[in-house]
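Structures are listed in the sections that come next.
Computed from the coordinates by the stated procedures, all read-outs in this text should not be read as laboratory data. It should be emphasised that the depicted structure is a prediction, and the values quoted were computed from it without experimental measurement. Cβ atoms are built from the backbone, for glycine too; each structure is taken alone.
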Structure I
Amino acid sequence: MLGQRLRYDSITIWLHWLTAGLVIGLWLEAQVIDIFGRGGSAEVYMRSLHITLGVAFALVLAVRVLWRLTGARRPKFAENDMLERIAHATHYVLYALAGLVVLLGLLTVWMRGDSIWNLFTVPAYDPNNLRLGRWMRGWHGTAANAILIVAGVHAAAALFHHYLLRDDVLRRMLPR
C-alpha cells in the first residue's frame, strides 16, 4: 500500500485532473468549433463555450500555481536524480505552455471582439486585421498542440514508471 507521506495531497490531485480534463475538453471543442460555420448563433455558442472553459482553465491554472508555491505536498517524483530533474523540467514547460495558451487566447478574443453567450461583447482591438487574426489563432493553436504533446509525454512517463519501473509515481497522483 502506498504510504500517506508519499502521496500528493488531495487538492493537488484534484487540480491536476481538473487541469487535464480542461486541456482535453478545450482541445476537442476547438477541433469542432468551425464545423458550425461563421456568423451564426451556433458559432457564438461554441466560441462562448471555448472562451468560458478557457477562463475556467486560467483560473484553475492560477490556483494550481498558487497552491504549488504555498501549500502543496510534493513527494519526490522519482528515485533517480536525472528522472527527478526531467520531471521538474516537464512540469515547468507545461506551466509555461499553459500560461502562453491562456495569454494568446485572451489576446485573440480581444483582437477579434467576441460575443460571449450573446450577453456582452468584448471590445475589439482590430477585428478587420485578418492577418493578425490568423497569426494569433495559429500561435494559440500551436501552443495548445504543444501542451498535448508534452502532456502526452508526461502521461507516457507515468505509465513507464508504473509498468516498467514498477514504482509508485503514478499512484501518487491517482484519486483515492
Structure II
Amino acid sequence: MSRIGRKPVLIPPEVTVATEGERVSVVGPKGTLAMELHPRVKVAVAGGFINVHRSADERQDRALHGLTRTLLANMVEGVTKGFERRLELVGIGYRASVQKGVLVLHVGYSHPIIYPIPDGIDVRVEGQVIVIFGINKQLVGQVAATIRGFRKPDSYKGKGIRYVGERLRLKPGKTAAKG
C-alpha cells in the first residue's frame, strides 16, 4: 500500500470539499480549485478528512494513489495558505516591473520581454526579487519556470534570473597563456 496515499488529508474548518462523480471541488478563503479524478481512484470525504482508495494493486494504480492524495493535499493547502515562488534578478541593469497585468523584464536583451500574467496568479516586484503567488501549485511553478527561462543563470558569471536560494556552481573562465 502506498505510504503517501494511505495518509488522510486533514480538511481545515474553513474549507469545504465536494465530490460529484469523478470531480472533486475544494473551496476555501483564498478561492476554489477543482480536479478530475482518474477512474481507477476513488475519494471519500468523512469526518473532516479526505481518504483516497485505489481499485487494484497494479503499478499504475499505486502511482495514481499517491499522486491523487498529494494533489488533493496541495489543493487544500492552496485554498487556505496559497503558494509562493521567488525569483531574483542578478546582473547590472536587470530590472522588472508589473504594468496592467503584464510583467516587463529588462534582462540584457536589446528589447524588453513582455510576459502577460495568467489569471489566478499575482506577481509583485520587490527590488530585485519577483514574487509569484497563487493558489494552484502547478500554475505557480510553471509561471516561475517560464520567467526563469527568459534568462537562465549564466554558468560563468552567474548573471540571469534564478530562484531565491538557488546555488550555482560557477565554471572557471579562460586563463591567460603562460609563456
Structure III
Amino acid sequence: MELDRQRTPYKVSYRDIKYPRIEFTTGKLHLILPPRNVPDVLIKKHKKWISQKEDFIESCLKESSYKKITKRTDEKFKELLEAGISISSQRLGVKACKVYIRKMKTKWASLSPKRNLTVNTLMKYLPASLVKYVIFHEMAHLIEKRHNERFWGIISRRFPDCRRLERDLFAYWFKVNSIENNGGYF
C-alpha cells in the first residue's frame, strides 16, 4: 500500500505476537504483525507518525553529508573504549562483565542481560565525544533497562544535550554505513 507522502519502502514480518508494532531500524520501515494481520490497517492508523519519521530520516541523511569521519587505529579505538568504560563505570557506580567489539547491523552498541557490552566496530569512525556518549548510554542500562523517563533522567544529568547527540548518531549511521558499503574509502 502507498501512502500519499510515503517515501520509505517497508518490510512486513509476521510473528507470534499479540500486538502489531512499527519500527524504523536504521532508516527502514519494518512492520511486525501477528499472523493474518493486514499491513494497510497499521500503516493507515500510524500515517502521521510514519510521515514524521520519514521527515526526520530525510533531514538526518542530509546532515550526514556534512559529518566528518574520524580516522583512528584499532588500538586507539580500544584505548578510547577502555577510558569511556572506566569513566562511565565510576560515574554510574556499575560495571560491565565483558566487552566485545564486532560489526553490528543496526546498533552502535548493546548490553546483554548478562551485563556484557558489545560495541560496533564502526564506532571507531565516530568523534570521541559520541563514542563516550554511546558507552555511557549502554552502561546506564545496567541501572535501568528500558528507555523510559528514569533512564533518560540518568542520561540527561551527564549529557543535557542527549537529544542532539542521538540525532548526531543517527546521521553518522548513514555516513559511516555509506562509506563502509562503498569499499571503506574516506
Study note, to complete from the structure: One of I, II, III was used to calculate helix-only ellipticity at 222 nm (-39500 (n - 2.57) for each DSSP H run of 4 or more, over all residues; to 500), yielding -7000; that structure is II
Revision key, fill the gap. Note: distance in nm of label points 7 Å out along Cα→Cβ at positions 73 and 121 at 1.8, derived from one of structures I, II, III, originates from structure III
Check your understanding: Which of the displayed structures (I, II, III) returns the greatest value of FRET efficiency 1/(1 + (r/R0)^6) of positions 113 and 161 (r between Cβ atoms, R0 = 30 Å, to 0.05) on calculation?
Key -> II
